[in-house]
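The structures come next, written out as structure tokens.
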Structure I
Amino acid sequence: MTYKGTKEQIQQFIFKLEKDVEYDIKVDKHRNKRSLDANSYSWVLQNEISNLLRESKEKVHFEMLKSYGQRDYVSLLANINPTPYFLYFEEQGTFKHGNNTFKSYLVYKPTRFYDSKEMSIFIDGVVQEARNLGIQTKEDLEIESMIKEMEEK
């Protein structure tokens, strides 16, 4: 059950609950969601880039991740399929260690998990790519404001 209200309304709600029953209660400060936050703006630009280049949205997004995203280098036993574990990755090579064969991958972090600094770097890159292709973008101050708002959430 989700209940929204002011502090006084929530207190009244709690007083109406049964006394001898245990409850788990989570309280979050209400925030109005914007229709166009930093992550969704990056998708708007990537969609425009994909339309202009006549490429799939997935391919353009992956190219943006490779160019401006956050990544890690991981190795797995060669017989392990990375697809169930990683959304965005590239195989880098194979090597042997002892009796085992491993495959190395560059694994790209999905943007929904970026902190504000990582998102700022990513959006700056996507904006530059869009501008280089002649796509109109928001002004720098407006983009900074979206990133600040994302940080507050």
Structure II
Amino acid sequence: MGKWSRFLLVALVTLAADQASKITIWNHLQVVRRAEVIPHFFDLSLAMNTGVAFGMFSGEAHGYRVAALLAMNLLALGVIFYFLVTSGREERFFHWGLALVAGGAVGNAVDRIRLGAVIDFLEFYVGGYHWPNFNVADIGISVGTGLVFLHLWFTRHD
């Protein structure tokens, strides 16, 4: 499988998993908002994030916020495509990382365009400490970024 088909497959699977999970959560938690999964550790908890990571930009005016966040997505996708074009065919982990980031970025962008906010629903906590809610797209972005950094570290580190 070539790098482009590998990239498209992973990005599309990431996007599909993200959107399917968000639609499922929206349909099941829209009224109750929360479902306890593992007591005192993990809940499904519907939250609408108008910002980005940890709620950054959430206080900005709607039009400005959506435009700025979509511009950042387009910039990130441009960088991803640059890296994909300039990388070698054999750099599989790098391509998977780029694809996970792209699929996640597009998944969250779809929510911003469609809803004006991103659906977050995975909530982990211990006692009074709660990690901010996140979603499948965020997992793709985080894991993908980790793969990209590991690839860069091991292939370009002296």
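Every number here is computed from the coordinates shown, using simple stated rules; none is lab data. In this text, all values refer to a predicted model and were calculated from it rather than measured experimentally. Cβ atoms are built from the backbone, for glycine too; each structure is taken alone.
One of I, II was used to compute log10 I(q)/I(0) by the Debye sum over Cα atoms at q = 0.13 Å⁻¹, and the result was -0.78. Which label is that?
Attributed to the structure labelled I.
State the single structure among I, II that was used to calculate helix-only ellipticity at 222 nm (-39500 (n - 2.57) for each DSSP H run of 4 or more, over all residues; to 500), giving -14000. Only structure I yields this read-out. For relative contact order in percent (Cα under 8 Å, 6 or more apart), the highest value in the series I, II is held by structure II.
With mean count of other Cβ atoms within 10 Å over residues 103-110 computed over the structures I, II, the top value is the one for II, the highest of the group. Using the calculated result 0.15 for FRET efficiency 1/(1 + (r/R0)^6) of positions 7 and 79 (r between Cβ atoms, R0 = 41 Å, to 0.05), pick out the matching structure from I, II. The read-out was computed on structure I.
Out of I, II, which one gives 1.3 for distance in nm of label points 7 Å out along Cα→Cβ at positions 111 and 127 as computed from the coordinates?
Source structure: I.
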